[in-house]
Every structure is written in C-alpha cells, then in structure tokens.
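**Q** Alright, structures below, take your time with them.
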Structure 1
Amino acid sequence: MKEFTATKSNSAFSTGLPALYVIAFLSGISIGLFNPFISTLMAQHQVDDLWIGANSTVYFLVIALGTPVVAKVLRQIGLRKTMMLGLALMGLSAPLFPMTTQLPLWFVIRSIMGIASCLYLVCGQTALNYFCHESNRAIVSGLHAMAYSFGFGIGPVIGSNLYNVSPKLTFSLGSILVLSGIIVVWIGLPEKVVVFQSSSHTGIFKKLTLPLHGAFAYGFAVSTLVSLYPVYLLRQNYSVQQIAYTFSVFVVGGLLATVPVTHLADRIGRLKILLGSVCIVLFSILSLSLSGNSIITQIFAFTAGASLTPVFPLALSLIGEKLSPHELSSGSALFTAVYSFGCTAGPILSSVTMKTFGNQYIFSLIVMMFAIFCLRIIKKVEKLS
C-alpha cells in the first residue's frame with residue numbers, strides 16, 4: 001500500500017481512524033476475555049494474591065520496558081506491519097494460558113502477551129496522533145476509548161458464560177477476535193512513515209508532566225481494578241457472573257460518558273473537563289471501597305467508569321497541545337510507556353497494601369494518586385485563568 005499522504009480531514013472518521021476504532025474494540029473485547037479471567041483462574045488454583053498481582057505487573061512492566069524497542073521497530077517497518085505483528089503475537093500466545101497450571105509458565109506467557117500489547121499500543125497511540133486533526137483531538141481519542149470500552153464491556157459477559165463451560169473457550173474466542181484485527185489493519189489502515197523527533201525524551205517529558213501524570217494514574221487505577229478487584233469481589237462472596245456484571249456496569253458508564261465528555265472538552269476546555277472527571281473519580285472510588293452492598297457497588301461502579309474512562313483520552317489529547325507534529329510520535333511512545341508503568345505499579349503495590357492493611361484498602365493508593373493529580377490540575381487551571 002502506498003504511503004498515506006492525503007490532507008488531514010477534521011472529521012473524526014477520516015482515513016485511517018475507523019480502522020483504529022475497530023482495532024480498539026477488538027483489543028478491548030479480548031482484554032475483557034483475558035485479564036479478569038486470568039486473575040480468576042489463578043485465584044481458583046489457590047495462587048497467592050501477591051503472585052496474582054506480580055503476574056499482572058510483569059505484563060505491564062514488559063509493555064513499559066518494551067516501548068523504546070517498539071518505537072525503533074515502528075520506525076523501521078511502519079505502522080501497519082508493527083500493529084499486525086502485535087496482533088498476531090497476542091492471538092497466538094493468549095490461548096496457551098489455560099493450558100497449564102505451572103506458575104513459571106504463566107509468567108512466561110504473560111510476558112509474551114505484554115510484548116504483543118506493547119507493539120499495538122504504541123502503534124495505536126502514534127496513529128491516532130497522526131491521523132486526527134487539531135480541532136478534534138479529544139473526540140477522536142474519546143471515540144477510540146469508547147470503542148475499547150465497548151469491547152471490554154462485552155468481553156466479561158461473554159467470557160463468564162464460556163468460562164463456566166471451559167476456560168479454554170474464553171481464551172480461544174479472544175484469540176480469534178485479536179487475529180481478525182490483522183485483516184482490519186491490512187484493509188483499513190494506510191501506511192505511514194513515522195518521523196521521530198531527534199531531541200531527547202527529557203525535553204518532551206518536561207512539556208508533558210501533567211498528561212503523563214494522568215496516564216500513570218489511569219493505568220494504576222485500571223490495572224488494579226482489572227487484576228485485583230475480581231479477587232476482592234470473590235472474597236466478598238460474589239459469583240463469577242456477578243463479578244462480570246460489575247465490570248460491565250463500570251464499562252457501560254465509560255461508554256455513555258466518554259464521547260460526550262471529550263466532545264465537551266474540545267468545546268470548553270480540556271483541563272476544566274479533566275478536573276471535573278478526576279473529582280468524580282475520587283468520590284466514586286472512595287464510595288466503592290466503603291460499599292458492602294451489591295446494589296450500591298453497581299451504582300458506584302457505573303460512576304467510576306463514567307468518570308475514569310475519559311481521563312485517558314483527555315490526557316492523551318493534551319499531548320497535541322504541547323508538542324510539534326514531529327514530536328507527536330515520541331510523545332505518544334512516552335505516554336504509552338508511562339501509562340504502562342502505572343499499570344505495572346498498580347497491581348503489585350495494591351496487592352501489598354491489601355496484604356499489609358486488609359482487603360478494604362484495595363483503592364487507597366488510587367485515591368492518593370488522583371488527589372494529587374486533582375491538586376495539580378487546579379493549580380494549572382488557576383495559572384491559566
């Protein structure tokens with residue numbers, strides 16, 4: 001396919017973007033089929049909480065550490081081939097997880113899954129910044145996040161029914177969906193030569209401290225929710241189906257809120273909307289940690305999803321405001337790496353906190369992190385006023 005050279009459109013569905021939304025959906029549904037049930041499978045085999053958290057940590061740590069290497073691969077072989085390589089690797093490795101009960105093998109498989117995710121995550125964030133228009137950066141990121149959330153919401157519901165028959169069915173379906181993404185990339189994503197800024201990451205990092213804080217906090221929160229919240233709910237005598245529906249309610253909140261919130265952000269200011277979202281995150285997470293009633297849990301799972309999900313696209317959209325076009329790919333790679341470090345830290349630090357202070361403290365670190373983020377945004381808004 002020829003290199004993409006067309007002038008950017010201000011449409012949120014211009015060339016290349018629909019394919020990225022479809023890939024986000026397929027990625028979301030596969031992660032909804034993989035990650036929660038990996039934790040469930042390990043818990044049902046009497047694996048200690050610390051090892052469950054460590055397994056998830058390895059996955060995200062590999063993503064974070066692999067980002068510089070993937071950036072070089074991306075520059076050498078282009079967006080399409082890098083993304084297809086990641087999808088193929090994920091589709092072939094994930095179904096191996098329920099085929100063994102050996103803890104070391106589970107760590108090896110999860111590491112391979114991390115490499116695969118790194119390949120298509122860096123590609124996806126870079127491609128979004130290249131194919132979107134300055135005027136619709138937030139809404140494009142929002143649609144991408146919504147597509148991912150929609151897939152992630154469907155995944156646990158489908159997965160819980162298949163899991164009760166056989167865990168292998170859940171992972172096999174996820175694999176098929178991920179592999180189908182290769183066709184989507186081949187047909188719908190134009191080739192693009194990726195230009196990386198020659199300046200050091202230090203300069204870019206200084207420009208992006210606030211959005212990178214958002215990326216880290218979001219990754220920390222989501223990875224903790226996905227990896228440890230199922231274990232927490234199991235110990236609160238929730239069934240696998242109830243756990244799946246709790247996650248689905250969380251995702252539905254994100255689905256309903258992300259596009260309107262990001263659209264509003266493009267209109268009245270991304271920082272102001274980000275501040276509002278973070279305040280609601282704090283209230284919702286605090287309420288979830290104090291809730292002992294299933295109905296109340298569902299309500300605040302919804303508000304948590306509605307407020308937390310937009311944080312990622314809003315933070316990502318801030319990159320475009322801070323960087324020149326040639327810095328975007330480097331900024332996107334750095335954003336993905338910091339997000340992954342947040343995902344890495346979340347499960348292991350939260351599991352240590354739970355083990356030290358008790359299960360009810362599962363969200364304590366998340367609350368602290370978002371409280372600091374909230375104060376930083378307030379300070380920034382006041383400075384710009």
Structure 2
Amino acid sequence: MQAVILSAGEGTRMRPLSFTRPKVMLPVANKPILHHLIDNLSKAGIEEVILVVGYREKTIRDYFGTEFNGVRVRYARQNPQLGTAHALKSARHLLGDRFLMLNGDAIVDFGDLKRLIKEENNVIAVKRVENPWDYGVVVLEDGYVSKIIEKPKKPVSNLINAGIYVFSGKIAEYLDMTRLSARGEYEITDTISIAVKDGVRFKAIAIGEWIDVGYPWDMLEANRIMLERCEGGVEGEVEEGAILRGKVMVGEGTLIRAGSYIIGPVMIGSNCEIGPNCYIRPYTSIGDDCHIGSSVEIKNSIIMNRTKIPHHNYVGDSVIGENCNLGAGTKIANLRLDEKSIAVHIKNRMIDTGRKKLGAIIGDDVKTGINACINVGSLIGNGVYIGPGAVADGYVEPYSRVY
C-alpha cells in the first residue's frame with residue numbers, strides 16, 4: 001500500500017527555523033520529523049511513500065533518496081504550493097487504487113496507522129483536542145463524516161480532523177471539481193465535502209497518539225515523547241568522573257569529559273565535546289559536532305548541529321538552530337517573573353503558547369557576546385548578533401544587530 005506525504009510547504013509559523021530547511025526536516029530527538037513518520041509507516045506495513053515536495057526539496061531528496069529503511073520513496077513536485085488538494089493532484093500520476101494520505105509535520109503511532117489502512121472504507125482520522133478552533137472540526141452522522149468546519153470561532157465540538165486519510169482512487173474525480181477556498185487554496189476538505197454531497201462515505205476513526213508540530217515550541221513536546229522511547233547507549237567515550245543517569249544516548253566520536261552530569265532521557269549526537277563540569281538535564285537533544293562546555297546547564301531543549309555553548313551558559317526550554325555560538329555568560333530566561341503563560345511573536349501577532357516555561361526560539365548562525373541575555377519567549381532570526389551585555393527581547397529580525 002502507498003502513503004502520500006505532504007512535504008512541500010515551508011511552514012511559515014515555524015520561522016526562523018524553517019528559513020533554511022523544510023518544516024518536515026526539523027529535528028526531534030536528532031531525526032527529522034519526516035524520518036520518524038516514515039519509520040512508523042514502515043512498521044505499519046507501508047511499502048511505498050510518495051513525498052510531495054516543493055520548498056527546499058533538495059534537502060528532502062538528499063536525505064531520503066529512492067529507498068529509506070526498506071521503503072520505496074518516490075517524489076512529486078508541488079510548485080507553487082496551492083493547498084492540500086493541489087498537493088494530491090500533483091501526485092495523481094503516481095497513485096494506485098487505494099492509498100494513505102497524511103501531513104509530513106505530524107508523528108502518528110504505527111499502531112493507529114495499521115488500523116487505518118486495514119479499513120475497507122474511505123477513512124478520515126479524528127482526534128479530540130483542547131484547541132479545536134485551530135483545526136477543522138468534524139461533524140459525524142452514524143460514525144461517518146457529514147461535515148468539516150475549518151477553524152470555527154465557536155466549535156460545535158472538540159473532535160477535529162487529524163489530516164490523515166485513506167482514499168480510493170475515485171477521490172481523483174473530485175479533485176478536478178475543487179475550487180479555490182476563501183484562503184486562496186485548493187483544500188482537500190473541500191474535495192471531501194464535494195464527495196460527501198455526491199454520496200461518498202468517509203468513516204471516522206479515532207486515533208490515539210498524534211504529535212502535531214504546528215509551532216516551534218511544539219517541537220519540545222515532540223522531543224520529550226520521542227526521547228522517552230529511545231534506549232540509552234554510549235558509542236563515544238566517557239571519561240572517568242563523568243556521571244550518566246537514566247537513558248543517555250551518546251553518538252560515535254563524542255567525548256564526555258570528567259565532571260559532566262547528565263540525566264536522561266538525553267540524546268547527544270556524533271563528534272561532540274561535552275564538558276568538563278556541565279549539567280545536562282532531561283529531555284535535551286544535542287545534534288552532531290556540538291560543544292557544550294564548562295559550567296553550562298541545559299534543560300529540556302533542542303540544540304541543532306554545529307552549535308557551541310561553551311562557557312557559563314544557561315539554556316532552558318529552548319530550540320537553538322545550527323551553527324550558533326553563545327558567548328561566555330550568555331543566559332536564556334525561561335520563566336516570567338509573574339509566572340504567567342508565555343506568548344511568542346508569530347507571523348505579526350502574539351500567540352499564547354500555553355506554556356509556563358519557554359526560553360527562546362533561535363535560528364541558524366546566531367552569535368552572542370559575553371554576558372548577553374535573551375528574555376523569555378524571544379524569537380531570534382537567522383544571522384543575528386547580540387552584543388556583549390545586551391538584552392534581546394521579543395521578535396528580532398534576521399541579520400539584526402542587538403547592542
């Protein structure tokens with residue numbers, strides 16, 4: 001059976017992290033989100049995936065090639081990106097008589113995927129969530145979908161469309177009937193609505209685990225869940241005097257120096273230098289070729305490849321891009337003094353994260369001087385320099401200089 005994975009979009013809500021990579025290639029537990037998804041599809045019995053690509057597609061093609069973990073990989077190009085129905089239409093020439101379609105930015109349990117593909121009906125996966133106004137709310141009649149209401153201001157329920165479908169090849173007929181939506185896109189939910197009016201039935205199947213990465217801070221929750229499932233193991237070198245507690249994964253060529261104290265679950269990539277005398281707390285992922293140095297504390301964070309945090313730094317509840325360097329004494333705050341929920345500037349508006357603790361979202365190639373400070377909920381664009389003793393707060397445009 002085939003799976004069609006929508007992977008063409010940039011993910012503008014994930015900026016600045018998505019400026020240099022597609023959203024689906026953002027790392028969780030040191031692997032791209034799409035990597036985890038294809039692994040689960042393989043476990044569920046999927047033998048071929050069709051990746052619909054567009055934005056920075058070479059990154060995806062180079063990573064997955066034509067076969068990945070025993071799954072055949074084929075590609076369809078969507079350019080420009082004009083919605084989910086348009087994406088499926090871009091792959092129509094590769095489709096068989098029955099296929100699974102899903103988004104590449106959500107991780108779904110392989111057991112749920114296996115249940116979905118065993119169904120003989122057309123299927124829409126549904127999920128109960130706390131924020132249904134951010135999704136398409138599903139209305140059911142006798143277990144079948146009668147209507148999908150996109151992002152309603154007053155949701156009729158908290159049952160939403162998870163963006164995972166099993167279609168027969170007949171769905172292609174309705175793609176041609178789909179018109180531009182009010183958002184200027186060709187949307188698969190409109191295609192489904194046309195098919196429902198024509199008498200086609202879509203069975204609603206509830207799924208359990210669904211890790212949706214819609215905003216940068218969602219990566220931290222996804223990272224936590226995936227790290228809890230990993231097994232510990234040391235492929236590098238651990239000096240005498242370093243202490244590793246719980247599930248700690250250490251990649252090949254990595255050196256953990258004396259005095260380092262690491263509490264799992266923690267994942268550290270290859271060819272890193274860790275310590276001496278640092279403290280790495282649970283739910284932290286550190287990519288390849290990183291340096292975490294003396295008197296550094298990191299907690300519940302994602303540190304991407306080639307980033308250096310070498311001297312007297314604190315990083316909590318943060319996502320830091322590739323090739324960054326934090327000067328000595330740089331601190332990232334992660335808790336408001338009034339302990340209220342933290343809001344972040346996303347796409348010209350403030351979004352309440354619902355999180356009491358959140359540090360910073362930092363793009364690639366960011367550098368800070370000594371004793372620089374970054375306030376809670378700050379979003380720092382690519383290539384930003386934050387000078388010695390300076391305070392960065394809120395949204396900082398790419399390539400800015402903060403003094």
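**Q** From which structure (1, 2) was P(r) over Cα pairs in 5 Å bins from 0, in percent, for residues 30-69 alone calculated, if the value obtained is 6, 22, 25, 21, 15, 7, 3, 1? It would help to have the intermediate numbers written out before the result.
**A** Details: 1: 6, 22, 25, 21, 15, 7, 3, 1; 2: 6, 21, 34, 26, 10, 3.
Clearly, the read-out refers to 1.
**Q** Okay, moving on. Could you tell me which structure in 1, 2 was used to calculate mean projected area of the Cα convex hull in nm² as 17.0? Intermediate values should be presented prior to the final figure.
**A** Working: 1: 17.0; 2: 19.4.
It was calculated from structure 1.
**Q** Right, next: Could you tell me which structure in 1, 2 was used to calculate helix-only ellipticity at 222 nm (-39500 (n - 2.57) for each DSSP H run of 4 or more, over all residues; to 500) as -4500? Present the calculation step by step, with values, prior to reporting the outcome.
**A** Numbers: 1: -29000; 2: -4500.
Traced to structure 2.
**Q** Moving on to the next point. From 1, 2, which structure was relative contact order in percent (Cα under 8 Å, 6 or more apart) = 11 calculated on?
**A** On the way: 1: 29; 2: 11.
Source structure: 2.
**Q** Follow-up. Quick check on the output: 0.30 is FRET efficiency 1/(1 + (r/R0)^6) of positions 158 and 294 (r between Cβ atoms, R0 = 41 Å, to 0.05), derived from one of 1, 2. Which one produced it?
**A** Values: 1: 1.00; 2: 0.30.
So the calculation was done on 2.
No lab work stands behind these numbers, since they all come straight from the coordinates. Predicted model, so just to flag it, every value in this text is computed and none were measured. Cβ atoms are built from the backbone, for glycine too; each structure is taken alone.
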